[in-house]
Structure 1
């Protein structure tokens, strides 16, 4: 029997995406069907770590006075992505089995080999809520744990090797004798691994193989010039900023400078804006966002914040989301159809001008860019009139320097439709200075990010005559609201694609600072949150900040993207040059093997190097750089090479209060 059946048990969340390599039998049973294993020989040049568990193995005294030789602990800290292979020279399991256990901060997975076959199980152990209940009584164990995905396979033929691959597509694969037979979606980060022999007796002897670095070349071509950057940023919500202590506010502005988060995208008051427009920044009028049990954390402005940002050279984007009732109308189109509650273009323009005036009076300047309306769909004719009315009103009020971006959709596919609608009026499109969209549909491609490229190319071809503002990127899918570094790395691929496929001049994470109650929203929707446990100071809420920072920290306003061709499709390279000749090169290794990268076309190595991985948060590597042998980028790591100094809050800088 050569059909392969993968069984999924006890799934608590989304259904596991399981790959079947042969015709599957019925999944109603709990036993899997066998697969014939190929012959196998060890790859050449791989690093080998010998191990022995069982008889003759190194005895260990463990807690409680017991002694065992059935354990082996790998000394390495695993990279974010990897492939490791057990070479089984002696496999004598008696009546037990061999468990290859991978552990991380919140969970792990185990590959179990026994006389019946091989089983792959993911598990979580990061919450007391995973402990079982019997009525109102807690079944207390030594630690909470809940199995998540479980799949298994039996096999025919001698088992010579067991390989594990954790890849950038959120995939976890098990290979037997080099043949992939089990595959699960897995967003867990794991850091350590160990071997454990179960049952009585038995001996397993072998080696653990890891791949050597693969050579790669990145050729920089300064003669190929693309977009010139405006910068990076997102929404720092005023209610979160208000939570910070005085020391927390100073630290926040230090982070704004260090991470180059100098674009504040306003999420202003909408439905609660009074008709006299006097409460733009009345904190008590902030509305609760739709994030779980959270307190009010959206739809309000803070002109003191904007004034502080302006003093640091920052920029402001402004657009409404929903409009107050008095800025809406019932409108009849040319066919006689009535559209209820659409925008009133003249009233909308009046409110936008009022904000510009108020910002100039209280923050020192109007916004740099205003948008037509965030995510809300209007009839195309209304969008056209909103654009023309807004441009006319801005010019008449003396705000001719304020630029306009098109209405941005939540998804790129919807953004494409929206751009087509705006282009139906050559007059209206002529008043649009920037194209804009969000890209939340990228999450549907987390397990194969390159499938998103077709949409990106379509967007670029449609809107390339307008500079592109990538106005909102983050994770809002309940499936991926996790602290996982590997999920942050998939977002890193999106930043690269934004810079290289659609020539983004600005990239904004949704929130840069957000107050949350339920932590999953902090893990995924924002870069930082107020840390209440340490005196109300800002803190990175997940790995998202470090991955975003791999790009934002040293790609500054005014730098121009230049050609950067990589010899490997899994080494993503991005390069920028400033007017003063300073360079920034970002290398993202999405493969499961290390890459030794040699740069060509550069005159001398950039002065500084930063590393981003699960263990390094934009760590400046003093004394390291690109030598004659190149720079090694670990699997799943990002290396930033740059002559650009990291931003610092000026000494004695005064925060506007």
Structure 2
């Protein structure tokens, strides 16, 4: 790390071209990403300062880490809510970039910087899927003097259990030369035994890799003993605790690390460690256990870890370069507030799922419908997340869709429309909704979603080969929309929070744009007659829609309710894919109306309630033809993130008057905020060509 100042504003995020004005207010994320690898290893700081609360899983379950800086004999707590220290450091800044979170602290005349880097580089699937987070510490005297400094870190066995009552065990594992490797694991190792929503992993192994250079030492000990010993003398207990297995809450065993930094002056002193999680098997698909994708590349956990540690400096440099470039592009596309939201959503979105080696040998991406019902492969969750993957990693956009195509083509699926999901995470053994009844299905919704995602993948890759592979199903679903999509029946859709709707105008837009997208795919595959026929059908439906939905200065929620309104976010694909189905006046009319009805914290989803969806809000804002209108619609969402009282990972469902989150958190749909970056074809091509395909 290089020396630089870090005010409380996101100074690292705002580096580079087009930096914001100096009077822009600081950004306070609802929760700050720390170790975000997948839905099970997803740990955040739910507070303004890193020492104000214990780090926690997205469910709220504590996954404790403690950081202590000892300066001239005085122990200062800088991470975690432990009470063993005599003093607390002062947090002077926090920066959230796409792949990195950096904190700055002041304690006893010493400045400490702590950086969490999760190497989520979309052009390198082996690295992207590697379950590691680097921690870097840098200390220097900030007062012109020199100080005797020791540094302490620990992590508890809570990381490997769902409930603290479960028994854990530990050992020193064989690591690379010069690295001490410690690991925790649950005693019972119930691999892939439970599925559900608000649960934490209780199988596999949590690792701490500690370079031994410079006198660094590690030990497994009770939390109270380890922390008090360090605070008193700057060292840790000499021997590992041998009382195992035991419950994680029994004297709270920790992997504790101590670094003697010596006399620290103006020249920075650096130390590092690495956290990793080996889940052994990640997903069960149709009763077959699937390995994480990194396993296909490295073959075993130690080989993966060795490769990451050996290339650590290069990986960190690549992460910084990605952060700078992506942030600059987001800033140009949507302004500084948008760039900050995009940075906050980056690790969030990748960590909402798991990259595995699919049965066909290609990378499949199983996301989790967090804080809902825990489904996996949920099509109306993949759809809002799709802009992120279409931009950055087309391979994973296809990897989200592949299990759905596979399931829909199986004998277990009997309907002529697309399924809603493929199971409940981590068991993708078939749809959890009742497949024998249409009541729990989303026929128009999911058919439109699958076609539009296939079109986005084709546009990202400049090829419709993936669509051709699944052409029979896509054609079947396009025909379903041609017959049923213009005026949908009373059926479940993704926005039914306030109840089912018949004649849903926004759902109709999805069907129309999906037909136009199917025509685009036909054209790309040189099926010219079909392209002409489906495009004509989509254009005719678009003309009918305008008459059916018209309500003067806006368009209706449903065709049969004149005094209603809603977000028309599905219209955005006409713009993104260049389908040419609707005149610009439709989007312009809607945006002008949105600007008159939005609340302090955002535009409501529709006229029935005050809540909104973060993803759909950004899609609706992307309809704007001017940068100023886009930013005016984004500003309340940014204000929500900055002011919400609920300290949970970026929610996509919240109240636009109170800023209170409504149930959802840490869901993959936050990737939808990246749709603005698809608007510029050159930007989209640049990232998609670079990303894994």
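Please treat every number below as a calculation from the coordinates, not as lab data. Note that the structure is a prediction, hence the values are computed from the model and not measured. Cβ atoms are built from the backbone, for glycine too; each structure is taken alone.
Here are the numbers for the structure shown:
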item	result
Entry that produces 2.5 once distance in nm of label points 7 Å out along Cα→Cβ at positions 61 and 181 is calculated, selected from 1, 2	2
Parent structure of the calculated result 50, 28, 25, given that semi-axes √(5λ) of the Cα gyration tensor in Å is the read-out and 1, 2 the choices	1
Among 1, 2, which structure scores highest (criterion: FRET efficiency 1/(1 + (r/R0)^6) of positions 37 and 373 (r between Cβ atoms, R0 = 41 Å, to 0.05))	2
Structures 1, 2, by distance in nm of label points 7 Å out along Cα→Cβ at positions 301 and 341: label with the highest value	2
Answer label among 1, 2 for the case where Cα Rg over 2.2 N^0.38 Å, for residues 221-476 alone, calculated from the coordinates, equals 1.03	1
At a computed -10500 (helix-only ellipticity at 222 nm (-39500 (n - 2.57) for each DSSP H run of 4 or more, over all residues; to 500)), which of 1, 2	2
